[in-house]
Structure 1
Amino acid sequence: MLKRIFSRAILLAVLVSAGSAAYAQSGEYLSYTPYSIFGIGDLSNQGSAYNRSMGGVGVASRNVRYLNTLNPASVTARDSLSFLLDFSLTNNNTLYRQGDNRSARNITNLSNIGVSFPIWRSLAMTMGVAPYSSCGYIFSVKETDPVAIANNGNITYYDYGQGGLYRLYGGLGYALTKSLSIGAEADYIFGSSTKYFTETFSNTGVNTVKDTYTLNLSSFTGKFGVQYEQKLGSKTKLGLGATYTLASNLNGTVDYTHQSVGSVENVTVSSWSDTLSNNPGKVRLSGELAVGVSLNFEERLRLELDYIRADWRNTGMGTVEGFSCSNSALPFRAGVRQSYRAGMEFTPDRYNVRYYSRRISYRAGAYYNNEYYTVGGSEINSFGITLGATLPVFRWYNGLSVALDLGQRGTTDSALVRERYARISVGLNLHDIWFQKRRYE
């Protein structure tokens, strides 16, 4: 018995460490968008393929069959001896348009690795790793000022960046009563990104100018969650949920180098390093409030609405060099991030032994987001619809989840970039029973 528990504990550590290594080696970019030039990059949508198939909801979700990482209190919704593992992969296909310019990008990456298991009676634990944000972009702009062109020849501004932050988390959930559960989670945010800003001149007598920012960042934060379920009859339950993520200081360094490169002379004109840990509170991750409500009809139909809000205006993202992108021609400002999400799940007959299609869980959802920045005074919004399903595999709660997200971010107005994307997420939900007493040895 002890040997089996010990071997499984080792397996958990291997899974999490393997997930961290896989993220680090999964490709040049975690995602690709010109808007990731700002701040800490493009914030990742948290959750697994299960959540993504329902518009990203999960704050009030309580489901013994799936691992829901959006609310640490949800880990108490489980069979008492069950072990859950979720592994999700996302393929992002995006079409970009700015005026008459068009391009496309296809990127595949891991999006979530998480495990959940019981500790003691009403106490359970979850742990895992997931992307937190990504920095990935390449674009160029030509100078149009006739005076600058006359003095230096044709000028091209070339911006390039890559990297990202990851979230390593561990949480506990405790069921105070059959209806009320609470949870707490510790998060370690870590990673690095590099941003390059280059000016090239057709006049060979003028050197190319290169500015490079390297951000090595880390932060400790936490999340608290609560969920409550109330019966509205013999077959219906009302669920309420809320989470609050603490604001936290960013630690690490921002290293800057300004170089002059070309036929004249290659020199490093200036450089500096900003140690953020010596300036606590200079740059911060925003706190976040999320609330949700759900209606559950037997084990057939589940409906849910979520609202999420995070105020990034006073985090230093829009003012501190290396985050504010003052070298870029794009005028970014930090703003308020909001998300409105709706989702549903329908399972015709979970225990039907004759027709496999009736045991499949079908899902749909929709969302509308305000990003945490503005460009040229304009809000950047995204919206989309989601579809998905979980196909039962083998016995118990094992399943293969698939989610499709069709959406759009940005607009072609005011010379901005419009992104139209199709994201396909595939998740493997594994279930096992732990701590069973054997009748015979």
Structure 2
Amino acid sequence: MSLLPLFIDIKDKPCLIVGGGKIAARKLKMLCKAQAKVTIIAPNICDEIKLLREAHSLTSHQRNFSNSDITNQSLIIAATNNSLLNKHISDLAKQKNILVNVADDFKQGDVVLPSVIDRDPIQIAVTTGGASPVLARLLRRNLERCTPSAYGALASLVEKYRQETADKINDKDSRRRFWEEVLQGPISEMVLAGKVAAAEASLQRKLASKNFISNDNGEVYLVGAGPGDPDLLTFRALRLMQQADAVVYDRLVSDQIMNLARKDAEKIYAGKQRANHAIQQESINQLLVRLAKEGKRVLRLKGGDPFIFGRGGEEIETLMEEGIHFQVVPGITAAAGCAAYSGIPLTHRDHAQACTFVTGHLRDGTVSLNWKMLAHANQTLVFYMGLHGLNIICQQLVKHGLSADTPAALITKGTTPDQRVLIGDLISLPNLVDEQHVQGPTLIIVGSVVSLHTKLHWYLTDKEIKA
């Protein structure tokens, strides 16, 4: 290890930045976040520094550097575009044992300002020792993805009750297990879901009880897996996938997404196809309850979004009745994902001022819909699960007023490498689907926005079929 990582308290301490350009501005932002008392010296100061100066009441002098400027400073940053001047400033600072950072030339100074992930009071710093600032920023971005923004609130909550916990739990090992349970269980998840007050109340109850290490129920994560492309998962979805003890998943969840779940988690398939349900919905509801009552963290992984034709509402009704902790993580619904990957905007001011999501079959297996309401111009219709009812859908829309040449598209396996887009109209699309022997999962889009596909398509263009 060539560098010793240190975090230094410079709040209200005098710090000097010599330089007034963009690099100096980047360094200045960090010092402002640390609440340093900053002075800037440079003949010319960029607009970004001027804004920071006004926002933080900083001192600035628009003139050349003088040797006497380094007096009584806690930290100096040389960020001019003159390498000889930067070295001169560094030499002066070292003579007076003042920490100095030289921008873009680490070896001239003795301090590195790293790339920082700020989750105050948590801070994660990344540096390459000046070897590659770009690589340091890339590493920081990767860490950002797996460091929820609410970790700061979680750390603050722990800090608030740290002394009380130490007073009540004398045994060091028991105290460690207590905090592990808090930080890996429902209390932590409540904070990360934005329910800080509820989390604090739960922590208070836990401390007030005699049984500090509890045998409480587990928790259910109702997570939207999106339309198929793993890159469309949310950060929270990925985090919960990697900590769940059991995964209950449906048939629309791709293998690539399942591979991101925790490797040793119990996997339970609960997929549904038309007239072929692996597990009935009521049984799924009870399965989630049973697994949670066994103390497990249960991931209910659904294609698309749990609350858009995903029966998420039915499942959390049961969880609430049984007193099971849960959280819902939205996913990109098939309508948004498949339309975007097909170059079909769902709304467009020249084509559609409204968009309606419709289920292609009802609970009783029919396609009995409010056709009069649906058959209006200047809107986009998106039918989920409509493959087997496509003939009826097209016929009824024409019968109730839509033109027979209204553009229509059917997208199969959208957002995946196997995506296919079939383009036709309300007359030609059913025949085209029959000719191509299409199988689900599919999405149907009806409306003049479909005509934009020819101009706007961008993804897997060699798999598009037109009538």
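Every read-out reported here was derived from the displayed coordinates using simple, explicitly stated rules and does not represent laboratory data. None of these values were measured; they are calculated from a predicted model. Cβ atoms are built from the backbone, for glycine too; each structure is taken alone.
For which of 1, 2 does Kirkwood radius over Cα pairs in Å, calculated from the coordinates, equal 26.8? For Kirkwood radius over Cα pairs in Å, the value 26.8 is produced by structure 2.
Computing mean count of other Cβ atoms within 10 Å over residues 35-42 for each of 1, 2, which one ends up highest?
On the way: 1: 25.5; 2: 20.8.
Across 1, 2, mean count of other Cβ atoms within 10 Å over residues 35-42 peaks for 1.
Each of structures 1, 2 was scored by volume of the Cα convex hull per residue in Å³, for residues 203-418 alone; the highest score is held by 1.
Where does the value -2500 come from, among 1, 2, when helix-only ellipticity at 222 nm (-39500 (n - 2.57) for each DSSP H run of 4 or more, over all residues; to 500) is the thing being computed? Spell out each step's value before the answer.
On the way: 1: -2500; 2: -10500.
Computing helix-only ellipticity at 222 nm (-39500 (n - 2.57) for each DSSP H run of 4 or more, over all residues; to 500) on every structure in 1, 2 gives -2500 only for 1.
Matching task: 0.65 is the computed value of FRET efficiency 1/(1 + (r/R0)^6) of positions 107 and 291 (r between Cβ atoms, R0 = 35 Å, to 0.05). Pick the structure from 1, 2. Before the final figure, lay out the partial values.
Working: 1: 0.65; 2: 0.05.
Source structure for this number: 1.
The value 17 for relative contact order in percent (Cα under 8 Å, 6 or more apart) was derived from one model only; which of 1, 2 is it? Clearly, the read-out refers to 1.
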